[in-house]
Every structure is written in C-alpha cells, then in structure tokens.
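Please treat every number below as a calculation from the coordinates, not as lab data. What you see is a predicted model; the values in this text were computed from it and never measured. Cβ atoms are built from the backbone, for glycine too; each structure is taken alone.
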Structure I
Amino acid sequence: MEKQHDRIRIKDIAQLAGVSVGTVDRVLHSRSGVSPASRRKVEEILQQLNYQPNMYASALASNKKYNFACLLPSHSKEDYWDDVESGMFQAVSAFSDFHISLNTFYYDQYEFGSFVETGNRLLESGADGVVLAPTIEEETSRFVGKLRQSDTPYIFIDSNIPRLSPLAFYGQHARKSGYFAARILHLLAQGSREIVLFRQIYEGRLGSNQQLHREEGFYEYMKKHCPDMKMRELNLYVKQPGQDEMLLDEFFRAHPHINCGITFNSKAYLVGEYMLKHGRKDFHLMGYDLLRRNIACLKAGTIDFIIAQQPTVQGYNSIECLCNHLILKKKVKSCNYMPINLIAEDNIDFYFDAHVCEQSTTILS
C-alpha cells in the first residue's frame, strides 16, 4: 500500500476531493486562499490515502539556502572538537544538494563571558539552525532563550541540559559514563586504597558540564561500591601548561604509593607522557577521547584504557538532524546517546576500522 502512495499525484487528490490542483497545492503548503469546506475535503482525502508529500523533491526544487551555525569551544588541530567539526563539514558536503552552509563560532570554555560574547556574534549571523556545546547552565539558558525568541532550532552536542529542551542532543550519558569508568578503574586498582583524579581547570572552573557529570557518576560508583577508597584530586591549570610536570612531581613525591588514576577530559596524554618520560610502567591510567597523543600513550603502555565517544559521528548527525527537521520536515529523535566504547591497545585498530565503516554507512543512508 505504501508503494501506491508514492505514486499518488496532486492531480489524483484534486479529482478525488472535487477541487482544483491549485487548491490541493495550497493546502499541502499551508497557504491561504482556500475555503474551509475545500480545505476539509482535501485533508480528508489526504488522511484516507495516508499521503506523504515528497519533501526531498520539494526541497531540491525550492532552491532555498539554509545557513547553519555551530558554537564550539576553541581548540587546536587534532583536538576532540576538531573531530566534531570534521563530522559537521562531512554532513554539509553530503547534503550539499540542499544548499546548506555552516558558520563556525568559537568560545573559550575556561573564560567567563566568552560564551555569551561569541553567542551574540552568532545571533547576528541570522542562522536558520544552531548546533552548540553548552557551557554553564545560566549562560546557556540565556543564549537559547534568544534562539527561542527567533524560533531558531538548536541542538546540543557533547553535553546536555535537558530542561532547556533542545531539538536534539548527541553525546554520551555523562553520569553513566563516569560510573562505568569507576567500575573499570576499580578493577585496575587491584586492591589499592587510594586513586587520583587529574583535573583540568582554570580559576576553579572545569571546561565543560560533561566533565562535571562524569565526576559525579564516578563518585557515585565509588561511594556505593568502594566507600573506603580514598580519592585525591590533582588540579592541572589549563593556561599554565609549563607547571604540569612540577605539579605531577610534587604530587608523586607526596604520594608515591598511588598507582592508579583517571582524567575526565581528553588530555590524558599529559599524564601518560609524564609517565613515559619518567619510565613508569606501574601506573594505571584511564582517559577520554582518541586524540593522537592519547593513542600514542595507549600503544606505549602508559594509558590502559580510553573511553571513546565518536565525535565525528556526533558532528555529522547534528547537521543531518537540522536537515531532517528544517528541510525534510521529518520528526527527529530528541535524545541520542553515543555508545560508551572502552578502547585498549588490543582493540584500537579494530575500532578505527569499524568507525570508518559506520561513518560510510551513515553518509550513504
């Protein structure tokens, strides 16, 4: 029956409803100039036939241009956000028939006010749809409030704030990810009574809500399953990288017995490279994201596990979602959790092979 619906023409609908082709066209596109009686007749026929207009063909025929924008933390080449951005531009290329463009705006995730300032510049661009990595809830709330005023759909990526009702979210369940990480680290600890959490901060501020929620999930597991485990925190200062080695030296001089730790950001390599430099093979380390330097430490044996979260897929799917919602008028899924993939030296090459295949499947579907 569905195949028959694909062949239904506007002319057929007009004949069944006893109205002109122009009337059917105006009803399908919600235009004025149709009497209530005629509109009712056409809508009854559409419902009986379960008619679905070919939005793909309509979008191609319209030649309308769509300007999307993304608001992301500033980053360097080969950083986590570089992969997210790469996925977005892959989607722009894949959906180029719809005349979409993407403007990128970057904020300093460690500087108060940077998100608001950059967000205001984005608003001036007149974007039709926005993808953003949320910052602290208060600033994010003010920004998306302005998007709502202009009826601009917005998607959250990497970090979610459900009460702000984005069109969709793409990222891991941060709290469960942290809970899972604690379970694995507990196994790595092998009876140790102390572990260390390495944190990247600036003026007491973590870089993202995602890191904060991962920590919460981690502490939740430890409190429930390892209440006697002592957890220490070592803060590394994001804008003072020259101090990292000194801080690590001081920490391990004070706590030489600690041999297990974790980072909740993408910079586990800071600790992994330190361990490599000092020839330490006895320290067990976990981190997040398959950055080149993290992978090098994984293969060198100074990082045991990395939790990967498919940033390129997140970026691609966020742009695809805007296309489905704005252009093809499809209903989209609001919450899209990425898998919590645990990567070790033994399976990393297989992960990359599967990752490439998955991206190809997404683009071709």
Structure II
Amino acid sequence: MNHSAFLPLSRPALAVALSLALLSPAFALKYAAVEHHIKADAAIPAWKPGPVESVPEEELNLVGADIMDEITLGWVKIFRQAYPRLSVTMQARSSGSGVPALTEGTAHLAPVGREALPAEHDGFVKKFGYEPFAIKVATGSLGSLGKTATSIVLVAKSNPIKGLTFKQLDQIYSKSHHRGGDALTTWGQLGLTGEWADRPIHTYGLKPPNGIEQFVKWKVLQNGEWREGIHNVKGQGFTHAFTVASNDMHTQLGGLTYALLANVTPDVRVVPLAEKDGDPFIAPTLDTVYHHTYPLSRYVYIYVNRPPGKPLEPKIKEFLKAVLSQQGQGVVAEEGVFMPLLPEVVQEELAKLE
C-alpha cells in the first residue's frame, strides 16, 4: 500500500476534511478493531511546550507511515495548538516513504511503523555519513494486521515442543550462528523423542526484504544470514503468506514459521519464547507485549536527521518531547491498537534528545 495524504494543517477542520476526502476506498487502510484499554502510565510526565521561534508560514513536515496516521495526526493537533504560527504538514504514505524523505530533505520527522530497512538505512548513510536518529514512540499492536503486530513462532498443533530460545531459533534459521552452536535440523536435536526424534525441521519464512522478516533477522539472528532451504511462502500480501504456511503444516508436521497472531489456524499453536537460555518461556499476551516481557514485542519509531554531536532543531525536539509526554502517549492509548510506552522507556528516549 502506498497512498499519499498531504495535510496542510493550518485549520483543524480543513485538515480532517482533506484527510477523509483523500483516503478513497481504493486506498483506505484495513479496519483495526480496538485491542486494549490501556491508559498512558501516570508516571509519564506532562509536556510543557518550550520556546520555538518561527517565521510566518514556517513548516514542520512529517512524512511516513500510513498505519500510524491516527496517532500521528493526534500528535500534530497537540503541537499545532502549542505553536499556532508554525505550519505543520503530514504525508501519510507508507513506512517505506519515511527515511527516504529524510534523505531527500523533504521531511523533518519520519514516523515509521518498523525498523528502517537496509536499503533505506544505507541510502541515508551514503548521503550523510551517519545513522538516521531513531526514537521509539509507541509499542506495536498485539495482533492487528498492518499495525506492527507482535511477531510469533508457530508449529504444528501436535508438536510437543514446550518453548524455544533465540539461540535455538538462530541455530534453526541462520547459517551465521551469531548466538553460537551448530545447525539444528531435526526436532530430536531440540529434545523431542519418539516419532519426533528424526523428524526434520521444515522452516517457513518470507523472501527479503520485508519488515517482519527483517525484524526477526535483527532481533533473533542478530543480523546473521538466513540459511538455505527455507520455504519462502507466497500469498496475497505478506501477512496472508503466513496463513499459507500455517495451513500447510498439516502436511508438514515438522513445520516451523515466524508469523503473526492473525495467522493462527486450527492446525497450529503458538510457541512460547525465551530471549536467553535459562529465561522462562513467555507467550504473547496483551500484558506481556505491553510490558515487553514477551521477547518479540515491537516498537514503532520516528526517525530524524540529527548529525552526531549537534543539538536537535528546537521545533523537532519539542515535537518529540510532545510525543513522549503524557499528552502524546495519551493519543496512542486512545487509539486502542498501538500501545503507549512504559515510563522507563519514555525516560530513555527523552534522554536521547539532549
């Protein structure tokens, strides 16, 4: 999906009208039901706008994720109220438009519903010689398709495996083995016995580059290389492809795939995970994803162009402070799909702005 909604937000009513007019049914996002009623933690400090000088019609431009359009628009409204002389624009195109817009100099801030893909990151570094500056602004959803849903691991329903560690997944999926150990190719090597002892591990995945595939590669494989022989499934959209894998597991009982909760079918079950050997296996629930105790919980980001050692431009810094405030995280909470950040994460991200 790659729709563009350019919102000149000098008048709130006009901005809403334009956004509704430009989001025609052919390009509209899928419906995302409310998943939670989590409130922004009371420990998150309120935002007190700092000084931002602006000349008449000076702009602050946001270009990025369509899936973050509702929360981004909420943040923009808060910011406009505080700085009525500043013209704030928002282009909700796609996550893939964000970092390239920073590279091209057409955006001050880039909301991105995932980590930057290698091509996006490398294009920025090639031009500027330093990394794009990333700030966590919300936790991803539990299971809403398109809303940076939590990544999970699925096996056949009859598979007796109790849990998997990141090291084991790395040994199964990677040929680099950055977490150590040798390749794991059978379920017996994971401790299963009987008919499962010699059964091959049949791995499913997505052809790179893809946001979900890249997240698993970064988080689990520590950016190692995928091994040969992974069955890269296809479907009508990458999220549907995981359902293809899920349905195929009744013929491939040794199957294993990373996926999303929306891809769970009657033939499969979700495997609890542990990031480190010896950690308890954790299943993905609303509570474990919100608190990031489930190891494949996700964040969404705002990227900006910040040269190392230089302060952020005041209008950019204040926008990020607004996002990381009680008011800004309240916008996230009100949407009910993305989740607000924990207070300790807010403090960590605020510290990066100094």
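Between structures I, II, the calculation of relative contact order in percent (Cα under 8 Å, 6 or more apart) yields its largest number for II. The value 0.40 for FRET efficiency 1/(1 + (r/R0)^6) of positions 40 and 144 (r between Cβ atoms, R0 = 35 Å, to 0.05) was derived from one model only; which of I, II is it? Clearly, the read-out refers to I. Each of I, II could give volume of the Cα convex hull per residue in Å³, for residues 64-151 alone, but the derived value 87 comes from I.
Of the structures labelled I, II, one was used to calculate P(r) over Cα pairs in 20 Å bins from 0, in percent, giving 29, 54, 16, 1. Name it. Comparing all candidates, it corresponds to II. State the single structure among I, II that was used to calculate FRET efficiency 1/(1 + (r/R0)^6) of positions 48 and 120 (r between Cβ atoms, R0 = 30 Å, to 0.05), giving 0.05. Corresponding structure: I. Between structures I, II, the greatest calculated value of distance in nm of label points 7 Å out along Cα→Cβ at positions 88 and 208 is seen in II. Out of I, II, which one gives -8500 for helix-only ellipticity at 222 nm (-39500 (n - 2.57) for each DSSP H run of 4 or more, over all residues; to 500) as computed from the coordinates? Structure of origin is II.
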